[in-house]
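Next up, some structures in structure tokens.
Since every read-out is calculated from the coordinates, none of them should be taken as a lab result. Computed from a predicted model, the values in this text were never measured in an experiment. Cβ atoms are built from the backbone, for glycine too; each structure is taken alone.
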Structure 1
Amino acid sequence: MPLTKMRFEQINLSDPFFDSLKDDYEEFEDWFKRKSELEAYVSHNDLGLIDGFLYLKVEKQALDDMIPMHGVKTRVKLGTFKIDAHGTKLGERFLRVMFDYACRNRINEIYVTIFDKHATLISLLTKYGFELVSRKNKTTKDGQEGVYFKTLIWR
């Protein structure tokens, strides 16, 4: 199935795909609803259920809620990135969207925050050059999120 760019308000928040995100992030539903006018990339399986989701945003700010902190810089943040992997290279397809987005916007740094328990996703990201550089200051029931960065060089 193709990746589709959709407004948040068009995406079914009740889809079971989002259950783990709701468990990990207490404020996820409120955050999702506040994004109603924004767009994300979504993949659906043959049954019409969501099996991949990617929300990207451009930030130009200091990252001071982590150790070590990072100064003001324009970055792409993977606001939410989740896939239900099933051997179809879905994760790689989403990464391609992310890299193309950074290229179009001429941004050379991408980052994502992720809990250690998501080892498969971390493995995918590190395979494509993301490195664990910081830890969020906030400790939750799942620990502190790792902050993974990828630097790009455009020619």
Structure 2
Amino acid sequence: DLAGVDAAIKKYPIDPNRLGVTGWSYGGYMTMWTVTQTNRFHAAVAGAGIANWQSYYGQNLIDQWMIPFFGASVYDDPAVYEKCSPIRFIKNVKTPSLIIAGERDAECPLAQSYEFWHALKTIGVPTQLIVYPGEGHLFIKPEHQVDRMEQTVGWFDKYLKD
């Protein structure tokens, strides 16, 4: 439901043909989810996202919250993990998507970004993957922080400007 977006478009001078979406960590997951559920956004930048909750279960170092959140382990109820995974709906995506990740991210492992990026490439969606060497979930090197912002703005400029 994009009621908030619709309300903002009604109230402010927003061009609905130039909407972008971005997020980091859970926001990266939500960006991946959003582009699998709607084509209203014309560009997306997903940082340190989660594409597949089933594979993520065995890849991360912060899994203690997952059983209470999903109500079961992935081994006991894989369907609950699958239905929340953007990768399940990948064929719906049309939105050009930039994927950004840190090489050493233990919270949202690089494999999640690779999986989403690879799927987008396979189905012909414009995409790019940028991996920052030596970086974890939060970038430490100032030059990487700056470059990440420049890459994000550049992606939006490419797909949202006239």
*Assign the value 2.1, calculated as distance in nm of label points 7 Å out along Cα→Cβ at positions 19 and 35, to the correct structure from 1, 2.*
1
*Structure responsible for -0.79, with log10 I(q)/I(0) by the Debye sum over Cα atoms at q = 0.21 Å⁻¹, for residues 83-122 alone calculated and labels 1, 2 on offer*: 1
_Ranking 1, 2 by distance in nm of label points 7 Å out along Cα→Cβ at positions 27 and 107, the structure that comes out highest_ = 1
_For Rg and Dmax of the Cα atoms in Å computed as 16.0, 50, the structure of 1, 2 it came from_ = 2
*Structure with the greatest value (metric mean count of other Cβ atoms within 10 Å over residues 99-106, set 1, 2)*: 2
*Label whose coordinates, when distance in nm of label points 7 Å out along Cα→Cβ at positions 59 and 131 is calculated, return 1.1 (choices 1, 2)*: 2
*asked:* Quick check: -12000 is what I get for helix-only ellipticity at 222 nm (-39500 (n - 2.57) for each DSSP H run of 4 or more, over all residues; to 500), calculated from one of 1, 2. Which structure matches?
replied: 2
*When you work out mean count of other Cβ atoms within 10 Å over residues 11-18 for each of the structures 1, 2, which one comes out largest?*
1
*asked:* Going by relative contact order in percent (Cα under 8 Å, 6 or more apart), which of structures 1, 2 comes out largest?
replied: 2
